[in-house]
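I've put the structures underneath this note.
Every number here is computed from the coordinates shown, using simple stated rules; none is lab data. Everything numeric in this text was worked out from a predicted model, so none of it was measured. Cβ atoms are built from the backbone, for glycine too; each structure is taken alone.
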Structure I
Amino acid sequence: MAGMKNAVLLILFVLGTLAPAPADTPVFTVVMTRHGVRSFTHTPPVYTWPDWAPVEPGFLSKHGYVLVTYLGRWYRTYFDAIGLPMDCRGKGTYVYADRDQRTLETALALIQGACGSANALPMNHDANIATDLNDTLFDGSDWIATRPKKQPEPPALAAQHAADFAALQSILDTRCSGRCAPATTIADGSGYAEDLFLEQAQCAPAIDPGKLAQAMQLHVLEYDVKSRPAAIAHFKGGNIFAHIVGLLQEKAGVPHPDVAVPNVEHDRVAIISGHDTQVGALGGILNAHWPLGADFADDDMPPGGALLFELYRTSGGEYRVRLQFVHETLAQMRSARPLHSGIVLGPVHFNGCTSDDCSISLKKLGELAHAIALEGYVRHDWTPASDAPVTLAPLGDPAWTHCSK
């Protein structure tokens, strides 16, 4: 009964409270998504960690791909419900992915989930994907002349989160023989906690969910220190932010001289497949916060989690933007099948607003993007793009993947 009650409440929440008011007309939505469940980018030191082979480091797993298809199916239903059909048979959705395997596969999985085939919609990507250069839309470190200094950890901050470190250490102690140095820095705590979470999302033997959720506070804490301060956020996310705003302005017929954007004249939805780096930086730029419930620390960015920038026109003709956050529950991630209550759409509090229906005028959003451009963090051009098919290695799962049926 509790699960059914939660599912009903979720449906009311999605279709009632957060849907645009009848007098408002949905115009366009940009989905800025993080990739799905991946393997470790590198094996963490000190403790004993599972072997992710045959999944290469930093690659989306087969299980992670399946989970993203569930999100794609949900997006199709949600956008149909609010009057922005994705239209898999024609123009309706623009998809662009960063050049990494995990972001490319995430984009394909979203298309497959929404349309039944990964080839149903063009997947755009850097036309120079065969090179080793970063896609500047996501990573400006190759062209921004000056970068902010590395943000130091405030000395007292780790001590203030002693309980979170203790929860993390109680899990780590089960995979350490002899005397092992504990995790004491925010960076180590964040990395260990996220790796533990990725194991759980990949269906490793269950660990105490309460301790894991508490340990994941350290993951959010690292973003608070190293991604949310304005200068760092503008460096890491200013370019993608300005281009997202440019897409919204393009659909509203508003000039956007700071950026060039793809032709989305016939599109109702744009999906950008990137990383938590961009999502976290966008949170800093907008002073945005999103409550995630018991599974996660608030403001975290679970695999497949996404910020939705929803553009709508009011009855008075004003264009406004509302943010929402979409993610899967941990139960969904540990399942090999869709769950009725497995996808959560929740409010984002931003720009000083703390209600569950925050919005901002597109004009003000454009002014913020222009200010960041004046700081030198915005490159005018969108990356030269191609929708040519990309050859990717077959997806796989580590042998210890045993998801609940």
Structure II
Amino acid sequence: MMEFSINTTLLSALLSSITVQSLTLMMGLPLTAVAALLLVPIMLLVSECVAAFCRVSTRQLSPTYTEPGNRVAILIPAHNEALEIGITLRSLLTQINPQDHLIVIADNCTDETAEIARRAGVTVLERYDTEHCGKGFALDVGFRYLQTNPPDVVVILDADSQFSSGSYQVLVKEAMRWRTPIQATYLMEQPVRPSVKDGISAFAFLVKNLVRPLGLKRLGQACELMGTGMAFPWQVAMTVSFANDHIVEDLKLGLDLSIAGFPPRYCPQALVTSRLPKGEDAAKGQRKRWEHGYLSTMIEYVPRLVNQGLTQRRIDLLVSATDLSILPLSLLVMLWGCLILVAGLVAFLSGYFIPLALLIAAGAGLGVSILLAWYRYGQAVLSLQQLAQVPLYVLWKIPLYLEFLINPEKRWVRTKRDST
């Protein structure tokens, strides 16, 4: 009887050991891999935020360039922008040089966009093609128009964006100096009476479009293109095709140029601003297009960048792949929260703590990054009390990410303006 009891105890201990090992193999090891994959881009995010946080002396560029013979063309794609195009043109016409060629591409417009632009005295190209919609196709019309008399530099500006004083000239000067695409700082202004969501959205935009590219610049790396406030040497622009309906055509364009050997450079001295859309529907529509497009591009281009980085033996492409792997902040916080709950459960049941340790490190890095970015750059747009409400903002965006899994946005959709 004693022997039977001992054997039963041994068998029970063996089965328990097998169960723990099985749980570790089935959940612990894959979870470790996922945690490591999440930690790598977060460590780059930490590096970017630390580099942007540190104060370094930077060369201040002159607001004018010294080569008056340079020919510059400015392309402004515009789809039903009658409310904004006049403001944009009046601001720009005070900054450009007399020899610069300002072109508005009125793309499938049903309002007075083209007429307002003509009254401002600029060249207007009208395009009607409902089967090929999107900013990329409009830009292609502008580039084909310029082929008969190519400029030295092409600047692209959205119809609802304005350069701050002197920024246009700085951008052109940098494009001529480096002979590569140049991206200005692109930030969103909040409405007159902003909500907490507006503040958090503006802060997320600031991290994406100022803190991270500034950190990458200080680390000697390329930045992403942001769609407006971009300058291209003509020969560089001709190496890629603009004619596409990609939902985030600017991001795709910058990655294609990087692979082709022309990684975009960030120019913090130049500033372009636009305004956050008013209204819940407009804000949701804009975020849906941006974030669905970003996630789709990440899935498509991260493997391509890694492959090209290894093939071309270029560290910068591997860094770009890692940077592209940094999820939108809301999704990153959401994913981290879910994973750490699972890792905690696995650690409790099996005693396997590696994924939990990796995720704690990732969470610490994410928290440090957000706090550094807010402390140095974000206090003007978001109070500390509002920053504490970020979890509520994350909950607001859960349906947006679920929709990406079910019905992702695939085509370019113009953000609704205040009265359209």
| query | With mean count of other Cβ atoms within 10 Å over residues 135-142 computed per structure, which member of I, II shows the largest figure? | reply | II
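Tell me which of I, II gives -17000 when you compute helix-only ellipticity at 222 nm (-39500 (n - 2.57) for each DSSP H run of 4 or more, over all residues; to 500). Could the numbers behind the result be given before it?
Values: I: -11000; II: -17000.
Derived from II, not from the others.
Of the structures I, II, report the one carrying the highest value of relative contact order in percent (Cα under 8 Å, 6 or more apart).
On the way: I: 27; II: 22.
Of structures I, II, the maximum of relative contact order in percent (Cα under 8 Å, 6 or more apart) occurs in I.
Supply the structure label, taken from I, II, corresponding to Kirkwood radius over Cα pairs in Å with the calculated value 23.4. Display every interim value, and only then the final one.
Working: I: 21.7; II: 23.4.
Traced to structure II.
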| Origin of the value 1.5, where distance in nm of label points 7 Å out along Cα→Cβ at positions 207 and 375 was derived from one of I, II | II
| request: Using distance in nm of label points 7 Å out along Cα→Cβ at positions 103 and 311 as the calculated read-out, with 3.1 as its value, let me know the right label among I, II. | output: II
| field | mean count of other Cβ atoms within 10 Å over residues 39-46 from the coordinates reads 19.5; which among I, II | value | II
